[in-house]
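Just below sit the structures, each encoded as structure tokens.
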Structure P
Amino acid sequence: MKNLLVTGGCGFIGANFIRYVFEETDFTGRIVNLDKLTYAGNPESLADIQRKFASRYVFCRGDICHRSFVAEVLDTYSIDAIAHFAAESHVDRSIVKPDDFIQTNIIGTYTLLQLAREHMPQITRFHHVSTDEVFGSLGETGFFTETTPYSPNSPYSASKASSDHLVRAYHETYKLPVTMSNCSNNYGPFHFPEKLIPLMILNALEGKPLPVYGDGMNVRDWLYVRDHAVAIWMILNKGVTGETYNVGGRNEMKNLDVVNIVCDLLDEMVGKLPDKESRRELITFVKDRPGHDRRYAIDCSKIERQLGWKPAESFDTGIRKTIRWYLDNKDWIAHVRSGDYLKWIAQHYG
């Protein structure tokens, strides 16, 4: 692997992956970051990486659905491996406007697969990053495994399920050297503020209401984003072609418990609000969203057993690191929340 294409590398998980590879692995090749820079794609998240690794990091702004552009990138930079992160990924947005999810997650993945097929044997690995939401909702017990039947319940998860099936089909039909991973909920640095944990952190800091869907008893498995980056790097380098790996944090938490922990840690780390005994008083229950899956839980024993990966962070350690990052990076947060980063993108990339 000398020239790695990362799609969606300015998004939350993609940016953390690129950062990990450059800063913490022995990779000496080049990473080409292809990102459309939609609302959640922020190249400022990698500005320091661009400076430090200028000779080995290339940013290309473009849409994975644009076949001729992607083909040019593959040829120009002699791409020999692809890590495919690019996706529309917010469930609420998919309910309101599913069009973008169908286009990017299905058509975009198809375009990449077709071009990768045409560039065989130059392309030696196509890794597709997916989600545990494709499996639907669990009951009170049990875990998602790599053989759990798909049962998506939102336009977002349905679009990701479709892309997963396309990836598998291109391996079975055309022998494209693919691997796939389905991850649980990620959290950590550079997370866009509309997501649960960063939204709760920022609202709680400012004394704003903390909106919790339904009764707050929906369960998610939380995965620290650096642990996810390590897993993907292992799969890219050691994963068995054609195999799927579930990546989880082994941190099942009710949404309400997550919000309570954030409140308690902020009370501890920055002090209580003047008019509140606890930030928990800011919690406001709101109408549940349609098709809200009750519980996700991942069995990640396959990747642990076969590749030797294990999450390094518990939820306790990971959430402290996450809150500390948000406390220490207020300029990045202010820029994102104000929309000024969009002006920055326009100035730098047109």
Structure Q
Amino acid sequence: MSNKTVLFDKHVEYKGKIVDFAGWQMPVNYGSQIDEHHQVRKDAGMFDVSHMVIVDLRSGDIKGLLQKLLANDVAKLTESGKALYSCMLNPNGGVIDDLIVYYMSDSWYRVVVNAGTAEKDLAWINEHAAAFDVSVKARDDLAMIAVQGPKAREKSFAVLPVDVVEAATPLKRFFGADCGDWFVGRTGYTGEDGFEIMVPSSEAPALWDELAGAGIKPCGLGARDTLRLEAGMNLYGSDMTEETSPLVSGLGWTIAWQPEDRDFIGRSVLEAEKAEGIKQKIVGLILEERGVLRGHQKVIVAQEDLPPGGAQLEGEITSGTFSPSLQKSIALARVPVEIGDSCVVEIRGKLLRAAVVKPVFVRDGQAV
């Protein structure tokens, strides 16, 4: 049986179309996915992300634990509230999950993990936490609402409690603020500015109504996916998996190689992969002909980019959609490193030409 967030009744009340997502009953849209997408790009929209799991790590050597578990290095976090994006790897260098960790103090770090991987994430963290004497607590008592868009801050400030506004106003991007029972992170998954607001579950429905009353429109998972893809943000299970490393998933920038003696899980495998030279990389694609790019479609390296006499090289789309902002079909694809600035994609038996670009299409409402 699928789970429901504390906001499920609100989704029904606001006429959300409910679908199953990672074992949760969630709204895919509230009418028009395209309208919701543009609402976030041009104004402000909100998403129920309470299916994601908030994990508090307290006491013991939390820094040591996270330096072992994460490819990125939490030693970079020296200012209270600073957040870090990282992959958590298995011994083979594959991605167990991608997550955000907030450093609040030496005795408190807050981690936010994906809904579909939460169970295995918690098992993996707990498996290693005992050696560092760290307490691990999943905050099932909290809900989370993401408010995103160029007007997200000003509109949410109109209804948030005074103390929350005071804490959130000076927040820089990728920082969080503890507001007692509430927590606000200036983070998101859309390529737009905004907040992810964590509140006691009992207070989430009222907050949802207040935000809606301030002109922040409810948006579903459909718009969240087109927004994140336009922003070039990876989706776990599509653009990265337990079988792919950060190096071939466009996430090499999240690996902290220094200091050399930090032996994070999966490091030796990544070092060997890097030394040998990666064979694939993530790129962005923009379709130049009529059609829609979708996951698992075959990507073929253009013949002129192959060495003389070289065999045909192929890759695969990992995420694809029609971009409402660009009015073109776009995708992320894992392809051979030999690829040039164009390729062809096999769509329903036809080979259609696509431009190869950097894997970021739109940020802060502007085409990149």
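Just so you know, all these numbers are worked out from the coordinates, no wet-lab data involved. Because the structure is predicted, anything quoted here is derived from the model rather than measured. Cβ atoms are built from the backbone, for glycine too; each structure is taken alone.
In this comparison of P, Q, the computed figure 0.00 for FRET efficiency 1/(1 + (r/R0)^6) of positions 234 and 274 (r between Cβ atoms, R0 = 25 Å, to 0.05) is attributed to P.
Consider the structures P, Q: one of them gives 0.95 for FRET efficiency 1/(1 + (r/R0)^6) of positions 34 and 146 (r between Cβ atoms, R0 = 30 Å, to 0.05) as calculated from the coordinates. Say which. Of the structures listed, the value fits Q.
When Cα Rg over 2.2 N^0.38 Å, for residues 154-193 alone is computed for each of P, Q, the one that comes out at 1.54 is P. Calculated for structures P, Q, distance in nm of label points 7 Å out along Cα→Cβ at positions 50 and 290 is largest in Q. Computed over structures P, Q, FRET efficiency 1/(1 + (r/R0)^6) of positions 10 and 98 (r between Cβ atoms, R0 = 25 Å, to 0.05) reaches its largest value in P.
Comparing distance in nm of label points 7 Å out along Cα→Cβ at positions 18 and 106 across structures P, Q, the highest value is found for Q. Comparison across structures P, Q (criterion: mean projected area of the Cα convex hull in nm²) gives the highest value for Q.
The value -12500 for helix-only ellipticity at 222 nm (-39500 (n - 2.57) for each DSSP H run of 4 or more, over all residues; to 500) was derived from one model only; which of P, Q is it?
Of the structures listed, the value fits P.
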